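S.K.: What follows are several structures.
Just so you know, all these numbers are worked out from the coordinates, no wet-lab data involved. Bear in mind that the values here come from a model prediction, so they are computed numbers and not experimental data. Cβ atoms are built from the backbone, for glycine too; each structure is taken alone.
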Structure P
């Protein structure tokens, strides 16, 4: 065989290898596209899975400057007129027709009463707030010592009273309250109001027997992935919290990380209907530095809004108004205080300004 023939064969081999590599590259690209489509197919729900027939909702707590649910000396609650002002803002032009409340105290009772008396087009996912029945002092960073057993026993009795209030309110306002949530981040190890999973299951069953509305439990997405299998069998839908910015993500990763969080829950609980009961982005936060801003909050809001609608997943954006009673009183720039899409004095932040020129 002469040198020319050897050279021709070498060329043909190189061409063949190139074509094979290209074919493999195309296959990899196709697989990537199919994987993305498969992910959306797995996450996407039927429209009938929407809560209140809506994909976009908001978490609402109306405590203003100097007001709080209870900072040791009893609650200082918003007035009925202040609540009405808030509700008219967040439901303007049907911006939000579904809100989430967190407890069954005086403030939530006022909200429900105002909605009914003023015949506002607002539905509610009512919360039943559970206090600590277990001491998570070994895993909660701000619990410096064990919660006394006497306090835990008292909390358990108070929780029974709160559950009964929730049942009564759901039955009193059956047209307004469309779902009830039992406990908020009470199952994760890192929080200060921990409740045992078996107790939570019994509480959910108790509420389900006494009301007509669907019942859920709201907690961090990771808890549901790792520990939520038994509770998921009991609740009518699974409520998850996702916060990319708390987990060190900046806005360019915000939406992709959110989707992955939801995908993880879907993989772990394939038969459960999902609701995102909290997802948001702080506009100011000493803890987050430049990752927190009104511009980044606005982008996350828009991207999450669009995706939730496409996926038929009811999502409660956290939250309507800033709350300065939360977190460290000596740190006005703390993240806990600045999740609202409106400021403490009811001024619109960047995402809301075009809709509220009058404010």
Structure Q
């Protein structure tokens, strides 16, 4: 691997390797010294994997390295870079370009409107906020569904590994199962092969008909609370964030459903994907989320988020009294109709 830095002053760069199911954490592999002519180079016998070159906090260059590749990086400025010598990286860059184009065309405009209204905090906007929140959720679901197209183009390239964070197991589980099997055969013994297989196992577990894992975590007072100990006839496991506009826009609707059906056995068990406890507690109080709320206050990096394949929120699972998933990602009027149907049967 070699590269050149233009108009960037630094004495070294860091080579990092991704780890975990979501490829959002990195271990340092090596520190590369930058020469006086702003070039760097190194030769490795590393395992094929997803890596990144970290220049500084705001410039981190992702790339995929497979066996026998000579990767060259040209970094002309703080905002530009080019990676050559890695067909797998080209596939990943095509995926990212497609992903961002869909987001900018379909999701960001609606999300921007929602965030603006939430910031204004005008009670008269409550209905519009709820409607916009529902539109954001539908747009995000459609966006994630389209991402299978660039993944299919990748075949068994290692570039599929960082895309797993957005895989939709509900609609495409059969495809991902076959992909994981083919990938494991192609990349026997590699860590990425184990991670892809593990991702598919979890997707199966959190699909309709699967039985959810136990959640034990502290509530706002620090008391450990158990999901299994608090299952009702039907329970909505709600993954929520104080920083998440669509999550906050759902609060009023959830309160109405809880007040209406809680006497009949409906429970909500909230898990906060949070980074700051004080912001989490404040949001719960402001939104009047009166059901059980727990959080490990470590974002997406905890075991619970991994076991439920939580990579974006809002996310929810409606389970029966045995913890079997009967619906998921069910919001707004869709949730209302489902609860109406379930409790009418009793």
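S.K.: In terms of Cα Rg over 2.2 N^0.38 Å, which of structures P, Q is highest? Numbers along the way, then the final one.
M.R.: Details: P: 1.19; Q: 1.11.
Top value of Cα Rg over 2.2 N^0.38 Å goes to structure P.
S.K.: By the measure FRET efficiency 1/(1 + (r/R0)^6) of positions 74 and 314 (r between Cβ atoms, R0 = 35 Å, to 0.05), tell me the structure among P, Q with the highest figure.
M.R.: Working: P: 0.55; Q: 0.30.
Once FRET efficiency 1/(1 + (r/R0)^6) of positions 74 and 314 (r between Cβ atoms, R0 = 35 Å, to 0.05) is worked out for each structure, P has the highest.
S.K.: Here's another thing I want to ask about it. Supply the structure label, taken from P, Q, corresponding to distance in nm of label points 7 Å out along Cα→Cβ at positions 210 and 298 with the calculated value 2.1.
M.R.: Q
S.K.: While we're looking at this one, here's another question. Name the one structure among P, Q that FRET efficiency 1/(1 + (r/R0)^6) of positions 258 and 330 (r between Cβ atoms, R0 = 30 Å, to 0.05) of 0.40 was derived from.
M.R.: Structure P accounts for this read-out.
S.K.: Using percent of Cα pairs over 24 Å apart, for residues 98-265 alone, single out the structure from P, Q with the greatest value.
M.R.: Sorting by percent of Cα pairs over 24 Å apart, for residues 98-265 alone in descending order puts Q first.
S.K.: Quick one: helix-only ellipticity at 222 nm (-39500 (n - 2.57) for each DSSP H run of 4 or more, over all residues; to 500) came out at -12000 when computed from one of P, Q, so which one is it?
M.R.: Details: P: -14000; Q: -12000.
Checking each candidate, the match is Q.
S.K.: Where is relative contact order in percent (Cα under 8 Å, 6 or more apart) largest, in which of P, Q?
M.R.: P
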